[in-house]
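See the structures that follow.
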Structure 1
Amino acid sequence: MTTALTPLTLILITVALAAGTFAFRFAGPLLRARFTLSPRVEHLVAVAAVVLLAALVATSALLEGSGFAGFARPAGVAVGGVLAWKKAPFVVVVLAAGATAAGLRLLGVP
């Protein structure tokens, strides 16, 4: 048997999550002044953020569910990546990536 949450419970959960999110965001700048990290640790954190973002992009571009997404999507991501690297406007990057993937799919490339 499942029990439905009352509207008051949902509101309280939402308020608690909002307060927790605010506390985490506020704690960063507040604690940053109290702790000093070595330059090596700061560099590792910056590199870790880039690696995490690259892994997310690779996973999203190459996989659909548990299988290969085909060649059109990675090609569109590659075109968008090159344009972003060349500092093209964001709208151009998104439109070119979408047009590349759509054009390849229109030509029958999976």
Structure 2
Amino acid sequence: MPYQLVFELLGPFIEMMGYIFIPLSFFAHIINLEMALFFFAVEIVYGIVISILAVLLGEFSERRYEGWKEFGMLVLFAILENFGYRQMTVLFRILGTFEAVLNKKGWAKPERKKL
């Protein structure tokens, strides 16, 4: 349960605060450009390392991919997911948390039309 609370519930909020406060700190002259770029680079590299380690763990445990081309594509996507897609999913996780807390209902049932 502590893992779920810290990483799954609070993680997206902490990550989003980083995306907001690092640029604000730079523009408010709290941190300099080198430090802001360092924090950004560390976040990107950390995400890439975690993604590649997850791919390697999956490959060593299941051996699903037949050739190096498939494995290489998966590693490439593990790298590319940290440039835009990850930030988008953080936003969706935050919105989903608010919807769950506000007890908003799930998927709407579509109305059927007669043809």
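Using P(r) over Cα pairs in 10 Å bins from 0, in percent as the calculated read-out, with 11, 28, 29, 21, 9, 2, 0 as its value, let me know the right label among 1, 2. The partial results should precede the final answer.
Values: 1: 12, 22, 20, 25, 19, 2; 2: 11, 28, 29, 21, 9, 2, 0.
Label of the source structure: 2.
Matching task: -25500 is the computed value of helix-only ellipticity at 222 nm (-39500 (n - 2.57) for each DSSP H run of 4 or more, over all residues; to 500). Pick the structure from 1, 2.
Of the structures listed, the value fits 1.
Tell me which of 1, 2 gives 19 when you compute relative contact order in percent (Cα under 8 Å, 6 or more apart). Display every interim value, and only then the final one.
Values: 1: 19; 2: 34.
Comparing all candidates, it corresponds to 1.
Which one of 1, 2 has percent of Cα pairs over 21 Å apart, for residues 19-82 alone, as calculated from the coordinates, equal to 52?
This figure was derived from 1.
Taking 0.25 as the value of FRET efficiency 1/(1 + (r/R0)^6) of positions 3 and 75 (r between Cβ atoms, R0 = 41 Å, to 0.05) derived from one of the structures shown (1, 2), identify that structure.
1
Which structure, out of 1, 2, was FRET efficiency 1/(1 + (r/R0)^6) of positions 11 and 99 (r between Cβ atoms, R0 = 25 Å, to 0.05) derived from, given a value of 0.05?
1
Out of 1, 2, which structure matches 3.8 when distance in nm of label points 7 Å out along Cα→Cβ at positions 51 and 91 is calculated?
1
None of the figures in this text is laboratory data; all of them are computed from the coordinates on show. These numbers were taken from a predicted model, which means no experiment stands behind them. Cβ atoms are built from the backbone, for glycine too; each structure is taken alone.
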